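Have a look at these structures, which come just after this line.
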Structure I
């Protein structure tokens, strides 16, 4: 059957699809706050019910945290595992929202209609693009073109503590030929994008200890070691004057971008000045010698995320503080090893300590390697063609500056390659007040997934 009939069904049923999305958006499934444990259960139940309405064998699976939703349906084509998450970020600061974050509104903007609500873009709207594509396909043809396993998580926004144990325990059930993830964005408006690489992440935190207690700066100013001065000096040593990280061995495992991929990035429609100006910058401030896109997608970073110590109340308190604190993160690329990198960063700090200074490291370790997709698989070219046909613009393989650990987990635990296709925009304000999702992203996202499923089914 022609894909045109399925696309027409999607167009006709868009109002009903928006209503269903609004129903899911009204559930305040904030995973990090225990006060919202029941709404997380309700969101999982909502998804189970919706999948079951499509003839999918779906059920809620309990975990020590929030539940997983798993569903299965047979089809003649390849076996696909589709992943999304139904939990959302907290809405704070609530006073900056112009609407109720859990009462979705359809609004007209200069960029067209948008859905305004927490989770509209991250990730409920994106998740439902795939579900609605399956609904339209089933309505028109009576079934789905591929065998599909649906896997929805409820803890993505709170560190996914239950994810790895659940996947390990249910690895046989979750096995498939390819994983599909819809939690990414388009490189620029109207340019369909398939993420080909994701940066990894390393988190660390340390405290510099100096005097036994806070000291009077009149009595000890001069001879006393000041931990704030000490930590500022060490932090300044992390980078050289060109923006390059000065930690010994930091760039081990980093690779240059292949010329063919670099050419594709250069013609993907990314507007550097708009990207920079939108947050108040006039120029890039990263590693010299690399474009803004390459800095964002293919170069590692070491960032200071928090720095504090001493007196921070109103007025003045003349002390030399006993401690100073720093939170840092590194974005990883290529074959960088997060565990080895942590040791290099810590060595850099420890070798630069002054006498009488002592460093204490946080032992709550977190780190994940970068993920590089196997875009040589024929499914990637099939998906690229499907997206190009829908958006009337050549789809591009792009990098991503952020980290999506699930792609690495699928590879490590299930042995699955992942294909990441998303329809979010950079101005969707995910994790921020007034989050939105373009109606065009939702509508054409549904149509895009229908085309992708059709192409994948053709082999």
Structure II
């Protein structure tokens, strides 16, 4: 499909106009295409060749508005680091409308009514990070927003630490951009109950259409979101992902990973790792993520309690931990090549012991699983033990692992097949992204595009990038990042 043939639909304007602002983007100076995702193009049936035309850059830059599109930004509230902020919103993002039920949004498109003290811009480094990671999470099977393209510019962007960077725009895509924080905003003020009902009906139509018109649909929407979020947290935890800013305004009503800021995949395993340097209390540390997700869902329950049975919502929320643990164990069993139906509770103990061994041994988290997948037998463990700063904790764990493997009495090949489906060769780490960013800031975007290919195909070999399948260099491991990174 040609770019001009795309036809956008916007249902959000059915809601009260106080919940959004219609506005045009403020274009960047001298924009240029850096990269586009063919996989994301397929979602809206866009021809790849269209992405290589000047009009595509103009479209992302806000200079070309397509059929049916009326650009707008959305308002929401949110609990940020546990404290309620009554008005937030799309401070640098502009929604373009939906194609094939994918809502397109440009991030870094200039000031909006909701920019607060911000400048409405996104810098090149943070844009590269979000662009690549959105596609990587999808390739790992983790529910996420997507990214269709990335443009750069010569547009100067000033940051608080005095440096001048260049502006960029990511063209993001999502089945929904509604957040828990959106419900927090709609619940306040005059006509709160009516506004909440209207928003709930919108979210149901957008993300839970099978609930349209049925009895108790708001409670059922909530229960399905609890299930989705519990499973999402299990996937984050099992693959060592840390979001960094799990505010209620960064939590999706569709159960997706959204708003990639100071995120990180675990390097050397630390269960209390904090990837966001502004998170001084560790509220959003790795180990705390499931608890915060549940806390955010409780906030949503309080707001939905105005149009649904609050007690019923809270009763269902009690299922969160068991749902989360069940999904987490399932993923971890697959990563270890184990059959939970054969080993039962022994696997839970083994997984807990593994996390302790990884931390004590100072072992790279995802590299451990990839190397485990490569083993030809359990007698030669040098490829894994050589990755450990301290070998003894891991050797002791393997003694227990061998016992369970032997008790299961399954073929080695069957376990390897199981593990290969769950353990990618490549997981995108921050040091890899930093290499791409440094090259890009010097005008070289080759590594950005190569890293996108690796991110989208993490189970493939990519022989030219074997070094990225190795443990993170010590000097780059478990570094903290800022929200603007």
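Every read-out reported here was derived from the displayed coordinates using simple, explicitly stated rules and does not represent laboratory data. All figures in this text were calculated on a predicted structure; none of them were measured in a lab. Cβ atoms are built from the backbone, for glycine too; each structure is taken alone.
Brief remarks follow.
- In this comparison of I, II, the computed figure -13000 for helix-only ellipticity at 222 nm (-39500 (n - 2.57) for each DSSP H run of 4 or more, over all residues; to 500) is attributed to II.
- If Cα extents along the principal axes in Å, for residues 36-195 alone is computed and equals 46, 38, 30, the structure in I, II: I
- Largest in FRET efficiency 1/(1 + (r/R0)^6) of positions 20 and 428 (r between Cβ atoms, R0 = 35 Å, to 0.05) among the labelled structures I, II is structure I.
- Origin of the value 54, 37, 22, where Cα extents along the principal axes in Å, for residues 148-235 alone was derived from one of I, II: II
- Origin of the value 0.95, where FRET efficiency 1/(1 + (r/R0)^6) of positions 364 and 380 (r between Cβ atoms, R0 = 35 Å, to 0.05) was derived from one of I, II: II
- Top of I, II by distance in nm of label points 7 Å out along Cα→Cβ at positions 4 and 68, largest first: I
- In this comparison of I, II, the computed figure 3.7 for distance in nm of label points 7 Å out along Cα→Cβ at positions 100 and 332 is attributed to II.
- Look at relative contact order in percent (Cα under 8 Å, 6 or more apart) for each of I, II: the largest one is in I.
- Structure (I, II) behind the derived value 2.6 of distance in nm of label points 7 Å out along Cα→Cβ at positions 84 and 412: I
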